[in-house]
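The structures come next, written out as C-alpha cells.
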Structure P
Amino acid sequence: MKKDHPSKERTLVVIKPDGVQRSLIGEIIKRYERVGLKMLALKMLIPTEEMAIKHYYEVGGDAWLEEVGRKAAASYEKKGLKSPFKTFRENGTAIMNANAKYLSSGPVIAMIWQGNQAVGLVRKITGGTEPLSSDMGTIRGDFTLDTYQMADLGQRSIRNLIHASGNTEEAEKEIPIWFSKNEILSYRLIQDEILYDVNLDGILE
C-alpha cells in the first residue's frame, strides 16, 4: 500500500504518570489494539520538564498559548470569577507549565499507533479531556474521576490518564519529539490483510 493510504495514518499516545501509577497500561493498550490499530513504537521514559514544554509549545506555538488562555479566561467568567492573569498568553503559559510539570512527574508510556482514522479512533476511545464529562465506555469515562473543578482548586493540570494527538498535523509534529526514526518499526501484521486487503485473497488455502 502507498505511504499516503488511509491505513497509514499515525497518531501519538502517551499514557501519563497517573495512568502508569494506576496500573492501567495493559487495559489502555488493549482498547486500541482490539479496534484494529497497529502499534509501531512503544517505550517507557520519564520526560524532562523541558521535553514536556517542547511537546506542548512546539506543536501549538504562540497561537496555542493564546487559545488555551482565552478558553481558560472564558471558563473563569462562566463561573463568575475573574482570571488571575492579565493576558490570555500569561494564562496559556501557566497552563502549559502545569501540564509540563504533570507530564514529567513520573514514568510515562509513549506509543505510536497506525491505522485508518487512527487519530479520530484513538480520541473516540480515549474520551473527552475532562473525565467527568467523558462517555462511559471510553477510557477516561471508565477509569478516572477528575474534574476541571478539582484541578482548579488545586491549581494543577487535570489528571486524565492519556495524551492523544488532536489531528494528523499535530501527530506528525509530536512523533519526532518522542521517537527517533529508527525506533519506529515497519512490519506486517496479519490482521491488516483482513482490515485492508481488497479481495481477502489470503484467507483460503
Structure Q
Amino acid sequence: MRGEIGFVLKNQKRPLVFMDIESTGLSTANDRIIEISLIKMEPNGVEKSFSSFINPEIFIPEPSFRIHHITNDMVKNAPTFKEIGPQIRDFIGTADLGGYGIIKFDIPILQAEFDRAKIPFFMDGRNVIDALIIFRRMERRNLSAAYQFYCGKSLEGAHRAEEDVRAAWEVFWAQIKRYDSLSKDASELDRFCREFRNSENQ
C-alpha cells in the first residue's frame, strides 16, 4: 500500500488520515479513548504514522477489556487526552479522514475528547471515507446473498414467506456448521445478536 494512495485517489490534494480508536466502551459521549492509531498518507505517497495509549482517567470495564485486551495497568502511565490531544490534532492537520466504522464511532468519540479537553478541532471541509459503509453498499447483505454465500444456491421466489423462511433456516444451519466459535446455545446466540444490535444503535 505504501506510496500508492496518490495514484489510487483522484484529485487528492489533502493528506488522508486513517484512524482506529479503542475505548472504555461504546458510548461516544461518555466513554474515553484508551488507544489511538493514525496513518497519514500524503498525496505524493509519503506515509507517516502515530500511535499511543491514552490514560482515560476512568476505569476500563471488563466487557471492554475482553474486546481489546487493554488493561488499566497498560494505560495508567500514558498521557491523558488533554496532554496528547494537541499532538493528535497537529498530526491530523487539515487532512481528510478515513477508517472502518468511523462515522458512527471513531469521529464522534474523538470529537467528544477534543471538546472535553477544550482543544479546537473542526470537521468542516473534510472528506470522510468509511470503509464499513463502502463494504455494506458494495456487498449485498440480504437473504438472497446470504443464501448464495452459505448454501451455494440461488434463492428462487425471494420475498415470499415460505421460500424466505426455508432459506433463512438453511442459512442459520450452515452458519452453525461453518463457525466453530459460534455458540450452539440459544441464550448465548441471543446475547451475541443483542450485543451487535446494541453496538449498531450507539
Structure R
Amino acid sequence: MRVLLADDHSLVREAIAAYLSEREGFDVLHAASFQETLDVLAQAPAPDVVMLDLVMPGMDGMASIQKVLADCSSTRLVIFSGSTNHSFVAQAIDAGVRGFVPKTMSLRSVGSALRMVCDGEVFVPSAMFADTFSVGARTTPRDGSQFTAVEVQVLKLAADGKTNKEIATTIETTEVLVKMHMRSICKKVDARNRTHAAMRARELGRL
C-alpha cells in the first residue's frame, strides 16, 4: 500500500512513517504542508491513501479537503488530526473523506484502519460515538441554531420514526454517518436520545 502522510510535525510524521513502513510494509511518502501534499499528489503513481493533518501550513479546513478530493479522486483521503469534532468529521465524510484517524490512536490500530480504508470501508473510531469524545470541539448553542442541512434532514426523518438504516437509504449515506449526525444533533439541543432530540427541536421551532 502506498500512503502519503501529510503532517508538519516531523517527529510525529517520522515515527508513524517508520512504523508503517517497517511493521506494515507500506510505502510511505511525506508532506509537511498543504502545497507539498498537492505536489506529491500531482506525481505518478498516486498514493492509495492520504493521511491529511488539518492543522499545517496552507490548510484551510473543508476547502482544502475538497481540493484534494477533486484533484485526486482515485486516492482515499483520511483526516489525521488531534483537533476536530463530530460535525466536521461527518461533513468531511459526506464530502467523500473515507475516515478519521486521531493522533491518539495506537500505531498498530493506524495500520489496521488504513487497510480497512484501502479496502473500500469508511473508518471512524468507536470513541466518536461516546459522549466524552470532544477533542478540540467547540461549545455550540444548545438551541439547534447550528444544525447543518444534513442534520435537519436526519432529524426530520428520525422524528417520522425512521430507523438509522432507513435514514441512510433515504439520504444516500451510511448508517455510521447517520449515527454521527444523531450524536451531533443530541449534543446541540442537549438531548438524551433521538426521541428527546425531536421533542427539543420542535420546542425550539427547528422542526
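Numerical summary
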| quantity | calculated |
| --- | --- |
| Read-out distance in nm of label points 7 Å out along Cα→Cβ at positions 17 and 177, computed value 1.7, structure in P, Q, R | P |
| Source structure (of P, Q, R) for Rg and Dmax of the Cα atoms in Å, for residues 65-152 alone, computed value 15.4, 44 | P |
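We did not get these values from a lab; they are worked out from the coordinates using the rules stated. This is a predicted model, so every value here is computed, not measured. Cβ atoms are built from the backbone, for glycine too; each structure is taken alone.
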